[in-house]
Structure P
Amino acid sequence: MKTLLQRVSRAEVRVDGEVVGRIGRGVVLLVGVEKGDDGEDAAATARKVAALRIFPGRTPMDQTLHDVGGACLVVSQFTLAGSLRKGNRPGFDKAEDPERAEALYLAVVKGLAGHGLEVATGRFAALMQVDLVNDGPVTFLLEVRGGRVL
């Protein structure tokens, strides 16, 4: 499971011009589910995000989402499972089947909420426009396999 995490001062996602998810300070999580990912990967992703100290306090990376009252905007992003290795058109052989991918994406959402975080989402498999202000900028790629952070 790959998750692109961006620390933001605000973010929102729209579908057909309608805002379906919005947060203030927090993180935007673009979650890509790959074949072979499972519930342990979703749980480990949520656990790691909840524990990350990526907000300024006494040092530039000192406080967690809980510490700053931050929220999560979680958006499915199957293109993170894409490969640019061959030719000029991305390949998506590693992307999980949509039904299974949606269940694991929702498991990440549920896991974050289970850690006491405010969570907003996009709409799975929809064409979405994500508007955000990256704070820092701070961006990380979180990869989890077999329930372990790589």
Structure Q
Amino acid sequence: MDTKIFKIEKVKRKFQILLIVLLFLLLIAVRVFVQPYFYDPLIEYFKNDYLHTEIPNLDFSIFFLNIFYRYTLNTVISLAIIYLFFNDLKITFFSIKFYVIAFVIFSSALFVFLKLDFDYKLIFYTRRFLIQPLFVFLLLPAFYYQQLKK
């Protein structure tokens, strides 16, 4: 009986790893394929001669709505990865709170930086935290290390 349970757990773990890999591939797909579907004139701005040109005019409501959509898409995938990796609802709920707070802080900062015409580096990196799934790469090792310490 114990060997049967062990085999089921082993198959379940392999399936979880496969799902995690697929979700990481989905994050890559969002980065590669979904980009043209979101309104973000800053992409072209930072690809071109951003040192010598002004930041393009933005429709702030559409811009931030698209930032929110992309952040949400990346967040849902990242939360699925975190849940599958740790199978712990406390970690998942903490991550949800973290993502919400991070969105409020970074989107507010980006809005201020754009309105007050701050340095392009601040705009570039703040926007990067919002449109790319960087937090999952910070949270996974942090939670893993925390579990090792227990």
Structure R
Amino acid sequence: MMTIAITLHVLSAVIWVGGMFFAWMALRPVAANLLEPAVRLPLWQGVFGKFFPWVWVCILSLLGSGYWMALTLFGSFGNFPHFVSIMQGIGIIMMLLFAHIFFAPYRRMKQALVAGDLPTAGKKLAQIRMIIGINLILGLVVVVVGTAGDSLFHLMNH
């Protein structure tokens, strides 16, 4: 079971963080340089419409697999090593930021596009972009903490 939990956890992190990295580092600059707002904004709505359901699945998988592994290995929240508590804290912040994106600026961007209000949709996209940038940095930090923390934990226990 531990192997399945680790696999689900890592795949979920790779999908979510990797998707943000691709969107921020590749798609965003190309779309901004090549596409007018009338095309770029519906493109982003479509991209988010395909990616965000995967993020929800990743969040559920990360929570389920993460808590199952941590509680199985360490018994209780009070016994979590520091690196697990740091991953947990940053991960929860990331999840809250994503929920904000999904229920506020993304919803308003879609409404603005339906109404043909490109300036408002553009402002909402800018908010989403900023929050995704923050979440990308947090996600990369979690990957480093999880990788380095786990290695240090195993070294100290052998």
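Only the coordinates and a few stated rules stand behind these numbers; no lab work does. Every value quoted in this text rests on a predicted model; they were computed, and no experiment measured them.
Can you tell which of P, Q, R yields 53 when percent of Cα pairs over 20 Å apart is derived from it? Derived from R, not from the others.
From which structure (P, Q, R) was helix-only ellipticity at 222 nm (-39500 (n - 2.57) for each DSSP H run of 4 or more, over all residues; to 500) calculated, if the value obtained is -30500? Comparing all candidates, it corresponds to R. A value of 26 was computed for relative contact order in percent (Cα under 8 Å, 6 or more apart); which of P, Q, R is the source structure? Working through the options, I get structure Q.
From which structure (P, Q, R) was Rg and Dmax of the Cα atoms in Å, for residues 8-95 alone calculated, if the value obtained is 17.8, 60?
Q
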